[in-house]
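> What follows is a set of structures for review.
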Structure 1
Amino acid sequence: MVDAEGTEQPKRFGNYEVLRQMGRSGGALVYRARQVSVDRLVTLTILPRKEAEKPAYRQRFERQVAAASKLRHPNILSAIDAGSIAGHQYIVAEYVGGRRLSSALDEGEWFGVRRSIQIALAVARALEHIDSVGILHRNLTPQHVILGDAGMVKLRGFSFARPHRKPASETWFEPDDYATSYKSPDWVNEKTLDIRADLYSLGCILFQMLTGRPPYVGGNAATLLERHVKSPVPDLRSLRDDVSEDLESVVVRLLAKDREERHASPAELATDLEITLDGGKVPRPPKLRRRRLFRRR
């Protein structure tokens, strides 16, 4: 079967033929597999029995399964099956050819302004759906955005997802320099989280697609989080001159320190992104009209 280190790969796991290991996620092993009964490629995630004995890994996996059972949207990686075989918990999702957004960014791929907006719009629509069923993603990073074949965009990675209105004691995260590059100030400033924390993370991702780097870089997790809380938003248009004032205003609003100044919902964000795609004027909230929230160089 599968051990905790993933050194022994199963050739067959229930109704699934394992083809190759794709990676790891929260103690679980992720495989490309073939669902034998219907002859289709799938993504098979297995939490080995040894890892399932660790409460943190088990709870994350169970949250992922619970979230996946509620989500059905074209911009979200769809769950197909879940269960347990010989003490090994598993979840099966559709297989999407392509690569993670993080891989493209790490390789220095250049993203046009229009393509960046289109990707952000697809993620916003996915967030609109998860918000409608009362869930927060809570760990939105480029690793969890799949750029599929034929231009499709899929959101994945729901092992940290939880319902709305959880107290801070239940929503804290493990120190992770990479993930903290996309964490909102709400993790420190608010006793509760809502969908606007995920919108902030999407703002960080959109900023990175446009500039090649997240808004705040360098240092450890604690340093990065402090910059999210205290540092001004870098001047986007000084880093990329083909960004319009309207798109800049959308990004600045997403990255507002005070969540009351951000978009109130993913649907409101999607509307603004659609306006920027059409070259229209995005209305600015009064607070953003009265003061600058970014640093001019």
Structure 2
Amino acid sequence: MSQLYYIFISLRPKQWVKNFFIFLPLLFSKKILNFNDSAVVAATFLVFSLFSGSVYLFNDILDYQKDRLHPFKRLRPIAAGKLTLNCAWFASFFILISAVLLSSLINVNLTNIALIYFSLNIAYSLKLKKVVILDVLCIAAGFVLRVVAGSVVISVSASHWLLMCAFLISIFIGFCKRRAEITSLNESANSHREVLEHYNTAFLDQMIVISTSTTVMSYALYTMSPETVEKFQTENLIYTVPFVLYGIFRYLYMIHKKKVGMSPTEALLKDYPIIICVLAWLFLSGAIIFKVI
């Protein structure tokens, strides 16, 4: 197959589902029915997909030797020897430049936020992913930047509650992923990811309990806060809390019982109960916000 195909695979299109956090401000600002705002957020989604794709290529270039020791990552194009390093370097820089140009056409502030996101991810790839706890906090910061970007392009202020919920849920997912890596890779875990040497399942279980509790409480408090009630003129958002609870509990079930979770995106895309839960949450939230029910 051509190098272009392997470049596209290396951009990890399945991981782009993370960029849907960009659409949250559009929903909670009640602008989702505005075509211009929806179009600019969709373009922002593309910008972040390009930036993240450039980072994935860069990361694969750095880690291709370690990836060859991983049961799944060894199949990545660079690790498998199907994509040359020179071609990967060129593609990474070309995609980065394209993302910068596209973001500047949308909003200069978006370019600044996206470059911060890119710089954070490069720092993560080079150093921060080796620092215990900080590695997960960096991942969470990336999700917060996505929400901020989604707010900036439609000229709304991101709710502090929304930013906190995005931060906490991504911390929860990050610690769950680390636990899944340790339990799945066993003795080879440290050789795959250095930071796993500083983690163990007992410690991660404590972090998961804390992040689960704070995530659920923050979201529940957000739905009941006077600010939220005044903004949407309804107290009914509290009825979306059970969907958040089920989604988190289902993911924990998958981590502990089904022994999956090394890729949260795979879980989101392949587990039908989680898919239905997310869609139901979106439908109910939208219906309440727009007073359909």
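> Given a value of -23500 for helix-only ellipticity at 222 nm (-39500 (n - 2.57) for each DSSP H run of 4 or more, over all residues; to 500), point me to the structure among 1, 2 it was derived from.
2
> Work out which structure the value 16.7, 48 belongs to, where Rg and Dmax of the Cα atoms in Å, for residues 20-115 alone was derived from one of 1, 2.
Matching structure: 2.
> Given that Cα extents along the principal axes in Å, derived from a single structure, equals 61, 42, 34, which label among 1, 2 identifies that structure?
Going label by label, the one that fits is 1.
> A value of 14 was computed for relative contact order in percent (Cα under 8 Å, 6 or more apart); which of 1, 2 is the source structure?
Comparing all candidates, it corresponds to 1.
> Upon calculation of distance in nm of label points 7 Å out along Cα→Cβ at positions 180 and 276 from the atomic coordinates, which of the structures 1, 2 produces 2.7?
1
Read the figures in this text as sums done on the coordinates, not as results from a lab. Since the model is a prediction, treat every value here as computed from it, not as a measurement. Cβ atoms are built from the backbone, for glycine too; each structure is taken alone.
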